[in-house]
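Take a look at these structures.
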Structure P
Amino acid sequence: MNKVLVKSIAKQLLSYIPYQYVNVGKEFYTWLDRFQQMRTMTNEQLKDLQLKAFQEKVAFVYMHTPFYQKLYQEHGFHPEKFKDWTDVSRIPVINKNMVREAGVSILPRPFPMNNLIVGATSGTTGTSLTLYTNRKVLQREWAATCFLWSEVGYQPGDGRVEFRGLFTEDRAYQLDRYHRILRINVAKLTVDNIDKIFEVIQKTGYKFFHGYPSALSLVARLIQERKLEFRYQPGAILLASETLHAYQEAVIRNVFPQTKIHVHYGQSEKVIMAGRVEDAPYRFIPLYGYAECNSNTHALIGTSFINDVMPLIRYEIADTVTDFSESPDAGESYLFPSAANIDGRVSEIMYKPNGDMVSSALMAITVRGLNSVTACKFIQRQYDEIEVFLESSLPQHTVMKEMEGLSRNLQMIFTESMKLTFSIVDHIPRTASGKLKFIEVLIGKERNPT
């Protein structure tokens, strides 16, 4: 019998067995328990554990990876010099280009290549990065995610309706009972089939919506158009790692007013993880990794404690933050540091007519407060031209009235020499996995001669 068919049948049978016995292993529960115990600890105890984990990670990579051994020797650093928190600045910061150039020399010797899972970053910053992991690291990451989601009632094994991920088949949805997930093909969502999709959702009994902000805001708009707002309210909305714009959040909250929203922050590199519920700030998990903020660029720097397969120490993530605070919140002192907003990547840039660069973090600020659109995309084909695509079902005059303010903000940033064109569309295409590419620059990095 075909191996693929056998595996499929086995998963169907296993889907009827309680989740904890087949879907997750010992590593998952070990780390979930570790994260849950943080709730009983003082800030001082957590800082001590964090420092110990940091020191052990630095000593481990120095002993087992050629990349870090060479890097630290070049900078005159040795793990023995890492005595307390004041010594963190002695450790050199690394970035994506350095990791890419290092190749497999960044991988610790105790992990044979043939036992690793190979992946890659999404490549939204221009070039993807090859990543390595294993089942244990994936279990730790899932434990951290479940720990954060527990703040809105999610428990391991609860069913999720997932508005994200890549579909290889031409279908509107796919039910995966083994993982307790109903996957919706965002690219196939329309006002004509949203009723049918919600019938399928109701039949599963799954209570949690999980997906990219751009996908969930599209779902919310389609629900509004079909007047389905009061037909179904999920237990919670779990927003995945993608910049959440205020206009998207407003649309989602308008359609699901009784539903709590959890906003997740993480990276493919598995360096640091944070989450926020409703209007609270983002709070990081201190035993998942150590989060810092570059005081000059406001970019995040992280050190992973869960990823020993591809260890990243003081890795510049390049996502920018505002109001970064190392002090724990009085209500949840076990989660720290915190940040009011995580706006986007420093390296996703647009250009002014004179060639000066504008970061996506600044672009994200310009669209805050928009109420008439469910998605927005900027395309730059020339240094002096930007096309703005607006996804909306509202009357044109309503949308364009609000765009007057956006136009003023953009010209303040790009100068009045920038030509702006606005187009209202029913739907802005997402990527195959359901993501919205907020900025697309189709010109070279050097200014064209005039």
Structure Q
Amino acid sequence: MSVRPLNFLVATVGFACSLLPAAVAPAIELGPDDALGVRQSVQLELELGGDLVFEPSDPKQPTKTPVHVEAKLGYDEVRQPGDTVQSIRYYTEASATTKVGNNTRNLQLTDEHRLMVAKLQGGTRLLCGVAGPLEQEEFDLVDVVGDSLVLEWLLPARDVEKGDSWQADMATLQVLTGLDSIEQCEVSNVLSDSNPQYARCQLAGSVQGTIHGAAVTLELDGIYLVNLAQGQLTHFNLAIRQKRQVGPATPGLDVVTKIRIRRTPAASDSPLTDERMATAEKALETPQQLVRTTNPRMGFAAVHDTQWHVTSRAGGNMALRRVNVDGMLTHANITKLAPRTLEADTALGEFRADVLRSLGSSPTNVAADEQWINPQGCRVMSVTVVGKVNDQPVEWHCYQVAPSVENESLHRLALTFTVEQEKVESLGTADRDLVDGIELTADTVEQAIVNPLRK
């Protein structure tokens, strides 16, 4: 496959010394070297431009909305030993400006979440806040393509000469691009030039896969610089043309993303101190990639994993969908309810009757009901109903979340998860886990949010 680097890639990755003539260039070993325990400084710039694509609900309405994102990330990182690739990071900079249509927003990482751990697990990269779950927007800000954790995986495990090429494997590109799965991968690397200190390589090709249940095609065009003494990539520039179909929980994309990464030794006064390292090492033992979704208008916050996607917010209502590699597992509606005194002996029975009444004439049967106190101290009632919709077996998992007796003046929440019966096993306890992560708060006014950073 031919390699055709974009002009901006060549212009931003230059050699500091003259190249050897091709006739005398020997075969060289590119690496890689894990650089365990070495503090490195990573600077990443990202620019995305193109269109969000939506399913047309009205033939007269446009199905595309312009989107533009500029982001800058900077962090000091130390690779850690273990049975997988993992590191500790301290973010010195994380900011982005996003524009969707005529709406512009500025995003920043809060100080309390600058210390994170990154770890490869099950073919994906986990990114976890050491001080606790990141806000959803913060996670979207730092969860970018081109992660430094696997850059060296692009390098071949053999000596190469100028003009030699090698294929990039699916595992590397899945982590590098952030895809959930890859069905087809045709990406090649080539050693384009070298001298005794550095080697310049180029990559190009296409990848087909899925992300958030949507089919996606990527065209990659990149160039990177390898420090031969260190066996590490010091510069990595990549352009990605992405065409993503509209997914079950996310809009489609027709965009070009440009990423520039530069790695240097960290300064002697690195903010990634030994004390912070010791704190973060505990988080590496049992990493959990959790985020926090906050809805001030509805008066609640929920800690959950990243397979949940908020699809709409309107007044006292909110909708979510849970998506895995195969598509949508469940649709959830959350509704704000007025405060009410709940009698312990009768509340569950009344809730069961309310659930059956709300389902109307659909043939239903109560499969289970229970109540408990969630870890945030909220009272939870649960009713599971089985039935059919258009002859399709369906389950409704219905919950009511109420404040503790001491805070009965707070509002309540009603949550209904609709799931096809054949997907109940795949859903597992994800709906209950979400409910257990809910905390009720005093409600405040909130503006509607459109977040293009969600990958």
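Output the label of whichever structure in P, Q has the greatest value of Kirkwood radius over Cα pairs in Å, for residues 147-386 alone.
Values: P: 19.3; Q: 22.7.
Largest value of Kirkwood radius over Cα pairs in Å, for residues 147-386 alone: Q.
Comparing volume of the Cα convex hull per residue in Å³, for residues 27-282 alone across structures P, Q, the highest figure comes from P.
A value of 3.6 for distance in nm of label points 7 Å out along Cα→Cβ at positions 131 and 403, calculated from one of P, Q, originates in structure P. Consider the structures P, Q: one of them gives -3500 for helix-only ellipticity at 222 nm (-39500 (n - 2.57) for each DSSP H run of 4 or more, over all residues; to 500) as calculated from the coordinates. Say which. Answer for the origin of the read-out: Q.
Determine which structure produced the value 22.9, 68 for Rg and Dmax of the Cα atoms in Å, calculated from the coordinates; the candidates are P, Q.
Details: P: 22.9, 68; Q: 24.9, 88.
The read-out was computed on structure P.
Rule-based calculations on the coordinates, nothing more; no lab input. Computed from a prediction, not measured in an experiment: that's the story for all the values here. Cβ atoms are built from the backbone, for glycine too; each structure is taken alone.
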